[in-house]
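What follows is a set of structures for review.
The numbers here are math on the coordinates, done by the rules we state, and not lab data. All of these numbers come straight from a predicted model, not from anything done at the bench. Cβ atoms are built from the backbone, for glycine too; each structure is taken alone.
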Structure P
Amino acid sequence: MKIKSFIAVVLSLLLLVTLCACNGSGKKTESEITITDMIGREVSIVPGSYQRVVCIGAGALRMYSYIGDVSLLCGVEDIDNLSLDSRPKMFDSVSRPYVQAFGDKLKTLPSCGVGGPNAQAAEAEKILSCNPDIVISEYEDVQKEDALQAQLGVPVITLKAGPNGVFDDSFAKTMTMLGQIFKQEAKAKKLNDYVASERAEIEKRTKNISDDDKPSVYICGLGNWGTTNHLMTAQNYISFTVANVKNVVTDLATGGIQAIEKEKFVALGPEMDIIIMDAAAVKNIKPLFKEDPTMFDSCNAWKNGEVYLEMAYNAYYTNYELALVNTWFIAKSVYPDKFNDIDINKKLNEVTKAFLGKELADAVNAAPSSFGGYQKIDTATFFK
């Protein structure tokens, strides 16, 4: 009887251990929860349990680095590993603050895929070789994300920022979700509160400016790094909205970043009191200007030297921290009397520290395609 009792106890203990350990049969452990990611997928996770993280797709690593622990990364896309000779290099000259902040760590990691704007699908075999226990993704396709998760056998969480970038509710929700997954709720809330307070301060300073006192401003150089130029603009640029800036472009058929015809640009020229040029466009505008030095002759802003350079808005998706600083810079350029207390490089250091824990103004300004940083362009010499 004693032997039977002993066997029964052992079998009971084994059954209990099996039940407690089970989280692959559809049953959850006590610490497991279900979250809804940014494309509506329900994924089971264990908050704070992950020790090996891989980020894939444009913008995923950047957003993870705002909240997550970079030391947990176990793989990196080639585009973000600057030590590799063979990799996409189209962004090497432009500031990407997350790479500037954590480049030394990224150089030590194995490849989880090539990455870059031409990478339209995750590379499952390379991801598996990194042995992650969670994947943070920016591939916004439900079926493909579900298939990748099934193939990898670990949670795949999809992020999303939304059309208004750093000021979009989706960006804040993504930060909150990352905080929940990695038990960094306080860090996520602090960042979201910071962005909200920065927006509120800019709006407060500009809310009482009458339409008669607003100059007309043209934004150019938005869009993809490889294709943008002085004709690429937007009539609903979120930084203009936040800073209460009058956009000279108002009658486009659709919203979003898009090109206008050369004839329209010339026709709008006399109404352009100020031009804000994204640094991403300079490399394409320079050769155009050499071919036709009269291309800006109709622009009132060009004649009066009211052309300003903001830092690249997009470089392997949006530079969210720079998008916030761009908004401060635009507001200061358009309404100098309202922002004469703002030193833009001090603000840049403040913002990068809030997002990435490091003051990066010197690194941002030193990037070749930053051209020295935020500035009023000398139209007589800049494109020579």
Structure Q
Amino acid sequence: MAPEMNFELKHEPLVAIESHVCIARTPRAQALEMLQDASIDPDMANRYMRLFYLFQGTQQDDFSLQMQAKALSLRRTYRLQTHAHPGERALRLLALCAPGDMRENLPLDYLVENQPIQLELLYLLPGEPAPTQIPEHDVAIVAIGHSKSNAPILEALCEWAAHWPRPMLNTPTWISFCERERAYQTLRDIPGLLMAQQERHTRARLLAMAHSWEVQSDKPLPLPFTLRPSELHAGIGFELITRPEEFLHYLNEHHEEDFYACPYLPYQSDDQQYRKFRLCLIQGRPFVSHLAISAHWVVHYKSAQMEFNEDKKREEQRFMEDFEDLIAKPFASIFEAIYRLIPLDYLVLDCALSAKGGLIVFEIDNSAWVHDTDAEELFPYKKAIMKKTFDAFYQMLINSKP
């Protein structure tokens, strides 16, 4: 039987620092002023953490992570600006985070912006014992995403969660189910759901397959299939293999140790465009984030350049406004089954519709971005729709509060 754990709740007077979303909304002309202000912050921990946020995503990630490491050597707790309404009692939300770049943790500041929420981060480091003191809070949420580097922290959290003194959302036990192969194995039998089989392979195994391709009568990876390094995201290293020679060429170009191989699941529309949409499940209820339309089979919202095409934007607007009738209601049983099998309170899905109108789920992730920072003059329809997501997330927090 695991020993009893005692977490002392402690109020710590913290000065809030700029979050990712604050920086994203700051005009470029003010960026230098923000940098200068951060560099003279008398609170050294805040100074380094502010520099981490400012330099993330600027092609200076190494420097940014050095700043984060310095900050965490001084203090593990930070408060982020959330623009809570003055005079209104703020719900105290504690995000449990792991060190690393912006992809390692759910960026909660985008979800709670302008809500009456005080957002604090508690960083947990691998190999360290449970903290004896934690910030006072009403609700905690595990913001740590699934990754190889985060696995030790999540494993420790699974033990700590049973003793946590406040409600904890996104129970860490279930976060490992976001791993591609495990997600497929867990969800594949849901009626009406289409998922391509994800298999994890070592580089040595793939090289053996590639070199013996011609003599294999039963191909373990029938063409076409996709390959991607297991620890990379945002489409980096994600390629379609259509000929045997492309298989070996890919492995000669990519030297990571682990990869995902997956049968190619076609989802091209009649107009030869690919459409992929992102939604989040808030305790099993779906909310739309965006629709991306691209001529390339690897669809990302940024590379789709939606802002430059009025027809695409009109289609996205119709899709988002009619999401309940187009997606939420027709596939309600699928979303309910996903939540039943992987009961994470907040989960992001990247999806598409098949040629026959079935729901394809490409991946699930508890730490993917959902936001409304696209320029309002270019996407005037998004703010009201995204507010439904943010309000539902806030209501979940309120309902979870003891």
Using the calculated result 20.0 for mean count of other Cβ atoms within 10 Å over residues 75-82, pick out the matching structure from P, Q. Q
Origin of the value 0.75, where FRET efficiency 1/(1 + (r/R0)^6) of positions 35 and 107 (r between Cβ atoms, R0 = 25 Å, to 0.05) was derived from one of P, Q: Q
From which structure (P, Q) was helix-only ellipticity at 222 nm (-39500 (n - 2.57) for each DSSP H run of 4 or more, over all residues; to 500) calculated, if the value obtained is -9500? Q
At a computed 10, 38, 34, 13, 4, 1 (P(r) over Cα pairs in 10 Å bins from 0, in percent, for residues 51-210 alone), which of P, Q: P
Using distance in nm of label points 7 Å out along Cα→Cβ at positions 155 and 179, single out the structure from P, Q with the greatest value. P
When percent of Cα pairs over 41 Å apart is calculated, the result is 22; to which of the structures P, Q does this value belong? P
Out of P, Q, which structure matches 0.50 when FRET efficiency 1/(1 + (r/R0)^6) of positions 203 and 307 (r between Cβ atoms, R0 = 25 Å, to 0.05) is calculated? P
